[in-house]
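Since every read-out is calculated from the coordinates, none of them should be taken as a lab result. Source: prediction; values computed, not measured. Cβ atoms are built from the backbone, for glycine too; each structure is taken alone.
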Structure I
Amino acid sequence: MSRKNRFMSGNEAIALGAYEAGVKVVSAYPGTPSTEILEYICTYDGVYSEWAPNEKVALEVAVGASFAGVRSMAVMKHVGLNVAADPLFTAAYTGVRGGLVIITCDDPEMHSSQNEQDNRNYAFAAKVPMLEPADPAEAKEFTKLAFRLSEEYDIPVLVRSTTRISHVKGLITPGRKDKSRVKPGIVKMPQKLVMLPAHARGRRIDLEERMKRLRAHAETFSENRIERADKKRGFITSGISYLYVKEAFPDASVLKLGMVFPFPEKLIRKFAKSVDEVIIVEELDPFIELHVKAMGIACRGKELIPAIGELNSGIVRQSVTKKKGGKLFQPPEMPMRPPNLCPGCPHRGIFHAISRLNVFVAGDIGCYTLAALKPLSSMDSCVCMGASIGTAFGMEKALGKDALGKVLAVIGDSTFIHSGITGLIDVVYNKGFSTVVILDNRTTGMTGHQPNPSTGMTITGESSTMLDIEALCRAIGIKNVQTINPHDIDRCFNVLKKEINRPGPSVIITKSPCVLLPEMKKRKDRTLYQVLTGGCNGCRACLRIGCPAIEWTPLSGKEAVRLGFKAKQKGYSSINSVLCDGCGQCVSLCKFGAIVLDKGKND
């Protein structure tokens with residue numbers, strides 16, 4: 001590999017760092033802002049990469065590879081670590097053979113997430129070290145460091161990125177490849193690796209000894225460093241917050257923590273004594289602040305710095321100085337772009353049909369969550385991956401027969417595989433009557449069209465066994481399973497109405513590819529539609545589907561008459577041929593036959 005500097009995102013840099021560390025097995029589940037890490041690392045030779053069904057499986061695969069003596073890595077966004085917490089906590093006890101690194105990407109400001117939890121808390125709770133880079137260059141080097149620390153201290157190591165670090169770009173210098181001293185192979189070590197209570201008690205004591213050595217290491221860890229300057233005000237910070245502090249207060253003294261757990265207590269005390277005032281700047285939770293205060297050191301943190309959302313240099317400066325205005329830069333005005341399902345999206349048809357039913361829709365995580373917004377307004381809850389089925393079933397059990405015909409669960413294909421299957425088993429086993437709609441668009445659409453087990457393709461493009469969702473549902477015990485075309489709105493409505501009133505569990509699978517898949521973009525059989533000139537009477541029924549290709553032009557009375565409409569007509573619809581994908585969903589909405597094939601565009 002060339003040693004020339006390269007312009008890389010943080011995610012790309014993490015992938016390069018793992019490759020240079022000699023990683024052999026990487027497993028992940030896609031989720032913004034972590035997705036691209038695996039997509040980059042799968043391009044490197046000699047690295048096995050896979051999309052796992054969920055984050056728990058991803059970490060278990062990485063743990064197994066570590067047990068076999070090779071360096072391994074699991075990658076996920078912050079909420080994914082919730083799913084992977086079970087193996088994480090126990091892996092801290094077992095320790096490792098080959099280096100084991102877990103990349104967790106937090107999402108302050110919730111750019112693409114249902115919460116903005118601070119995963120530094122996992123390091124503290126699981127008793128594992130955590131490194132936190134401040135930029136792409138550190139992201140690469142910290143990833144390599146994490147593998148070395150993992151093997152040296154016999155422990156999994158967390159590396160925390162955030163949306164800003166994952167997606168910002170910087171200059172990266174490729175380096176030499178590391179080599180693990182661990183010899184790959186099968187080694188039986190039941191007292192270390194089998195967590196029976198008798199073994200686990202011993203490993204618990206051993207874990208405390210390992211953490212004691214790590215706490216001593218933290219004091220001399222080169223990435224925990226004091227930058228001495230003005231003594232009036234000293235900042236303790238980490239990660240991207242370090243850059244905000246340096247921009248906002250370039251003349252201040254700073255203690256930058258590269259290892260955010262365990263804490264270098266002696267170094268913190270030394271720094272605190274060297275400045276008149278200690279201010280702690282960190283995104284989200286007062287993680288560092290609480291520990292520093294527990295040490296008896298006077299400091300200020302969240303009483304100044306917001307605990308919600310992303311920080312930036314302006315927020316940090318204004319929070320500390322209490323001076324309004326004087327922003328470091330004026331952000332440009334950006335046009336509003338409300339989130340919406342794509343033109344031709346197969347989810348739109350089924351959600352329009354659902355919107356005509358008076359039901360509570362327990363929704364799930366995916367691009368289809370946008371159906372909660374107007375005009376579809378057809379999702380009433382969304383908690384976490386796979387929760388839709390359990391939520392609907394819980395409502396059913398709470399209300400009994402009164403819930404029949406009033407509750408519906410909706411989940412995507414990838415999300416169903418991730419953590420919806422067990423919920424459906426619960427419905428069958430405990431004699432429920434919930435109806436579940438599985439939206440199969442042949443991809444993991446929300447995170448950028450990654451393959452999943454139902455697509456029959458791996459991350460490297462190799463063909464694989466395609467999971468048959470319908471057969472799986474029947475194997476679980478669902479007797480009433482139907483697969484329908486979501487673009488056929490009338491059929492969708494009739495099937496939904498029948499199934500939600502069925503006194504037994506049922507599954508409706510809507511099957512149609514995402515319109516953004518390459519094969520859909522290249523298809524030659526696409527038919528476009530138009531609104532007949534003068535055919536629209538302004539009823540606005542076609543707008544209820546929320547398709548971006550359908551445009552509404554308001555009219556005054558004079559304009560209506562001039563254009564051949566009735567004087568009372570308030571406007572008319574038209575179809576933007578550039579945006580139209582030819583799904584045909586709008587045709588069934590117009591009861592006046594004004595929407596027809598655009599022969600001029602289909603010839």
Structure II
Amino acid sequence: MQTIEEVKQHYRKILKETQAVSKEKRYMMHFIGTFRLVVVLGGIGSIVLFWHSNPELLALWGLLAVALFLHLGKQHDRFAYNAEGAEATGRICEQELQGLEGHYEGFDGGDEYIDASHPFTTDLDVFGPHSLFQSLNRTVTPMGKRLLAHWMQQPLDTKEDIEGHQLLVREMAADDAFCRLFRSCAQRYKGAAVDEKHFYRWAATPTVLLPHKLLRWASPAVAAANLLSISLAALGVIPWTLAALVWALAVVAGFLFTKKISRLQNDYDSFWRILHSYGLLLTLIANNEAEKGAGGDSHKREYCAQGSKAVEALGRLMKALDQRNNVLVCVLLNGLFFWEVRQMLRIERWKQAYGVKFALWLQLIGLTDALCSLGTFVFNHPHYHFPTLTDKPFTFEATGLGHPLMPVEQCVTNDVDIPVRPFFLVITGANMAGKSTYLRSIGANHLLACMGLPVCAASLTLHPAHLVTSLRTDDSLARGESYFFAELKRLKGIIEQLQAGKTLFILLDEILKGTNSRDKQKGSLALVRQLVALNTNGVIATHDVLLGTLAESFPDHIRNYCFEAEITGDRLSFSYKLKAGVAQNMNASFLMQQMGITGL
């Protein structure tokens with residue numbers, strides 16, 4: 001097993017190599033650019049020297065110079081492509097090194113997925129700055145990002161599904177090079193991200209020219225007419241002016257469609273640029289599956305290879321249509337073959353043949369993209385351990401569990417023991433002693449486990465359940481809700497789900513914070529009794545030590561733990577280690593005295 005330091009060394013090594021490759025390729029680009037300039041200047045010099053004295057040599061040199069110039073241009077593009085790839089990989093390594101230091105600012109936090117009404121994502125800081133999503137997210141496509149967010153919003157809830165996902169994640173983590181290549185390839189596209197809904201709308205939009213039967217026959221008819229008229233003119237049967245008239249009429253007729261085709265070309269051109277990037281990703285997926293041999297997914301390989309070839313074919317059609325940007329060539333080709341209409345009809349036939357397959361191609365790209373994020377997470381956390389799934393409801397037994405967003409050197413770990421259903425842990429303790437962090441550590445690791453990921457724990461055995469939390473309920477002026485009413489709505493939703501037979505894992509922090517002490521105690525005691533009666537599990541953190549008395553009424557279903565504060569003279573300290581029993585020390589008065597607040 002690697003260590004975190006070895007992972008860092010791995011990224012540093014690749015970064016150093018990519019910097020060297022980039023430097024070499026950029027040097028070659030500069031050299032070739034200079035060489036091309038020499039070829040151009042040499043061609044100009046040859047024209048001056050041999051224009052009158054040796055036209056044959058001049059023509060030969062001209063052909064060689066043009067061929068060499070074009071060849072050097074291709075070589076320049078090849079070196080530029082390799083340099084861009086190396087630089088993209090280098091940026092990825094730099095981001096990962098920053099992430100390993102706890103700096104995730106370079107990654108998208110998924111702010112658009114923040115939803116205060118969600119059962120747990122807001123409470124557990126799943127989305128937004130410094131969130132779980134930001135620490136996980138390495139997606140490079142809108143489809144991958146949306147799928148990753150979906151996995152975090154609706155994690156898997158069966159043993160079989162989670163174990164199947166673990167296999168996929170382990171497989172991706174073992175292919176770190178592919179994950180980097182996938183990301184670097186997608187980063188070559190510099191345009192704005194295009195939502196997959198754009199492609200679905202495009203695929204569903206009917207073709208414009210193809211439904212017209214006359215247009216479908218126009219190109220072969222114009223070509224045949226030109227061939228016939230030119231042949232007859234060459235044989236002297238008709239005058240050349242008549243052949244020219246046939247050509248000119250085709251040119252004029254072609255101009256009638258120029259505006260419409262220009263509009264269609266603009267739509268296809270913006271679509272093609274991002275699709276070309278996706279085509280490269282499909283090629284990578286197909287090749288990666290092929291490299292796995294018998295262990296690969298033949299159906300995935302087949303679909304991705306088909307998609308890659310189809311995108312390549314569309315590219316050739318788009319490049320051919322680009323000939324219309326040269327006015328002289330466009331006029332000549334339109335007159336001879338009705339070129340613009342001919343090429344657009346070919347593109348629309350491509351859409352008709354492959355448009356319906358877009359959904360599958362995009363799903364495969366999005367799935368691979370999201371799995372690359374999970375694989376990278378596993379690779380970057382060699383000290384994490386995959387949980388063991390059990391059929392025994394309900395179980396959550398962990399040793400050395402910590403919060404996945406906390407730096408390793410600062411992370412204090414604790415155990416969790418919820419062996420049966422129903423069962424509750426009641427956690428008492430002073431302010432800032434670690435109760436809320438403990439709850440969030442449990443919730444975050446439960447989420448990771450149900451996504452098929454390793455957890456920040458020495459070991460974890462769990463039976464998956466639907467996670468529900470009430471840790472930081474907010475009031476809402478817009479909805480006219482008080483803090484207390486918002487919390488009651490949350491608790492009511494939990495009770496209704498339990499009454500409907502749903503298996504829940506509940507995390508509650510300071511129940512009924514928005515009411516007076518007597519009501520709070522009475523309501524909290526009643527709530528916990530009801531939750532036990534509804535045969536569910538959870539962890540409850542509270543300052544109210546009276547909740548600790550519930551263990552006397554439910555000795556087989558409730559266990560007390562605490563986080564103690566140590567007050568020595570004027571010094572307050574915390575161990576952040578969980579202890580059995582009910583908390584004995586509280587620190588609110590002490591803290592107020594230390595801050596100079598009077599009237600105590």
Structure III
Amino acid sequence: MEKIHYLIVPASPEAHRFQVTVQVSDPDPTGQRLWLPVWIPGSYLVREFARHVLSIAARDGQGKPVAVTKLDKHRWQCAPCEGPLSVTCEIYAWDLSVRAAHLDITHAYFNGTSVFLAVEGREHEPCSVDIQPPAGDAFRHWRVATTLPRAGAPEHGFGLYRAADHDELIDHPVECGTFDLVSFEAHGVRHDIAVTGRHRGDLDRLARDFARACTAQIDLFGAPPPFERYLFQVMVVGDGYGGLEHRASTSLLCSRDDLPQVGQAKTTDKYRTLLGLASHEYFHAWNVKRIKPAAFLPYDLSREGYTRQLWAFEGITSYYDDLALVRCGLVTRDEYLQMLGETVTRVLRGAGRLKQSVGESSFDTWIKFYRPDENTPNAVVSYYTKGSLVALALDLTLREATGGMRSLDDLMRRLWQEYGARGIGVPEDRIPSLASEIAGRDLGAFFALAVDGTEDLPLATLLATVGITLGLRPATGESDKGGTPGPLAKVPADVVAIEAEVAVAAPTAAPTAPPARAWIGARIGGDGKVSLVHDDSPAQRAGLSAGDQVMAVDGLRFAGLEALLSSSQPGRVLDVHAFRRDELYQCRVTLAEAPPDTAWLSVDAGASAQAAAVRAAWLGTSGPPA
């Protein structure tokens with residue numbers, strides 16, 4: 001055992017309680033201090049994990065009690081004593097997410113940030129951890145899935161593990177239970193997939209498809225990958241979604257129907273979402289786990305860490321997660337363009353993009369992005385979603401500037417070679433300067449617009465350089481995610497889409513289009529509850545607010561927003577009765593014409609051979625989609 005040793009036991013699965021002990025062989029003679037992280041890398045919100053500590057007690061080398069004093073929300077002070085000092089915590093674990101810890105009679109899962117107290121001043125020292133099963137015959141078939149280095153524990157077994165320091169200890173989440181296990185190799189490196197929860201998934205297909213996506217990403221950065229083996233921990237539930245990256249593993253939360261089913265050859269939208277999630281977290285093994293902002297070297301998990309670069313570390317990753325799928329053939333070219341159109345649509349439908357830059361969004365993530373409310377779409381832009389479009393725009397800009405000879409791939413490889421592989425943090429101003437070096441021209445104006453500005457990106461112009469047309473139209477209904485031409489009879493080759501503002505010029509050969517759709521500018525549930533009111537919308541101008549309960553429209557009981565809008569025309573005035581809290585009020589809403597905020601992309605058959613060649617290099621494909 002190391003001088004710092006941990007023991008973790010799922011002591012009460014039915015009560016969701018772990019018992020965790022840290023033993024320090026030679027504690028600080030003035031009194032040892034310990035602390036628990038307040039946030040977990042990759043999820044930028046102060047989550048106060050110490051709130052789940054139910055009890056804490058300490059004993060000295062003779063087994064005598066040692067006084068423990070709480071200093072603040074996440075730190076404790078032990079009285080001076082002779083070693084070894086043993087500090088035992090009881091920790092409540094009922095957070096079914098990828099960020100914390102969850103324990104019941106079916107499985108045990110934990111991130112080290114939720115359970116392992118750090119020994120203050122000695123976080124850099126090696127440590128060992130003994131992972132034990134719950135007591136009882138009911139748990140005899142449980143196994144362990146983690147990438148923590150083994151130090152005596154059998155493969156997938158309980159026992160002794162080790163870590164080089166506290167940072168490594170908390171960067172290998174642990175799953176215990178009766179999971180299903182399947183493995184594959186990518187560039188000679190073993191990858192495991194441990195699937196927990198009831199499912200009917202085709203795990204052999206899952207392994208084959210994950211292998212293709214992982215191989216494509218290793219190809220991008222260069223073999224071998226920066227880990228000796230890799231683990232996908234997949235928790236399957238009825239309805240769930242989430243992922244969190246770690247240095248040699250990722251934790252994924254997915255819905256049961258997201259898995260591919262045995263005998264099903266088609267790639268469903270839900271399975272494509274799971275593939276994208278896994279691809280995203282895997283790309284993070286390079287981008288953010290090793291290529292990281294200078295502000296994160298080292299992580300200070302006792303307080304917020306500020307950077308304006310999350311648009312690059314999360315946004316660029318969000319760009320490559322789907323791009324890797326088309327490059328390795330898991331989705332077709334046209335499917336990828338549809339997915340890209342859906343992303344553009346999500347960005348255009350949030351007025352927050354016109355108020356907050358992705359640089360500001362990165363910096364303010366601690367107080368805004370992870371704390372959404374009813375006004376978030378009007379005030380906040382996602383550094384994930386718009387960040388992925390900034391990455392797209394930067395990729396196409398680099399290709400255009402170099403005649404297709406250089407791209408964002410080259411920038412990522414440079415970041416890996418100069419920073420990630422060497423353990424050096426990326427300075428705040430390095431990505432713009434490096435991109436300018438690769439482009440052979442100053443890209444300062446691009447970054448001023450794309451990262452520091454709030455104008456819409458010139459995507460139509462940039463996509464045209466690779467023979468892709470971007471078109472816009474109004475939404476056909478609440479379920480319209482974009483990505484397709486919608487009700488248009490044909491996709492015109494010369495549609496002119498947005499530049500700085502949302503507008504579409506009429507095509508030369510006008511397609512057949514439906515009548516203008518009425519728009520209220522609010523999200524109203526079937527029960528009449530208003531959950532969102534868009535800025536400068538008919539609903540907002542009339543005085544409707546999130547939380548209101550619409551009871552009647554034009555003297556009739558409210559029967560659903562979709563039915564109301566489908567039977568209305570722009571300009572119609574609605575007499576609305578609604579409750580705000582317990583007070584009934586009346587307002588008049590004048591419906592407007594639905595804005596052209598729904599995007600789709602198509603291949604321009606008349607594009608030049610050069611544009612088609614650059615497009616093929618960009619997507620890693622050639623010819624028509626399979």
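For volume of the Cα convex hull per residue in Å³, the calculated result is 244, so let me know which of I, II, III that is. The structure behind it is II. Looking across I, II, III, the calculation of percent of Cα pairs over 12 Å apart, for residues 185-224 alone that yields 61 traces back to III. If P(r) over Cα pairs in 5 Å bins from 0, in percent, for residues 321-376 alone comes out at 4, 14, 21, 15, 9, 7, 6, 9, 8, 7, 2 when worked out from the coordinates, which of I, II, III was used? Checking each candidate, the match is I.
One of I, II, III was used to compute FRET efficiency 1/(1 + (r/R0)^6) of positions 65 and 105 (r between Cβ atoms, R0 = 35 Å, to 0.05), and the answer was 0.10. Which one was it? Here the read-out was taken from II.
When volume of the Cα convex hull per residue in Å³, for residues 201-312 alone is calculated, the result is 163; to which of the structures I, II, III does this value belong? The read-out comes from structure II. Starting from the value -10000: which structure in I, II, III was helix-only ellipticity at 222 nm (-39500 (n - 2.57) for each DSSP H run of 4 or more, over all residues; to 500) calculated from? Answer by label: I.
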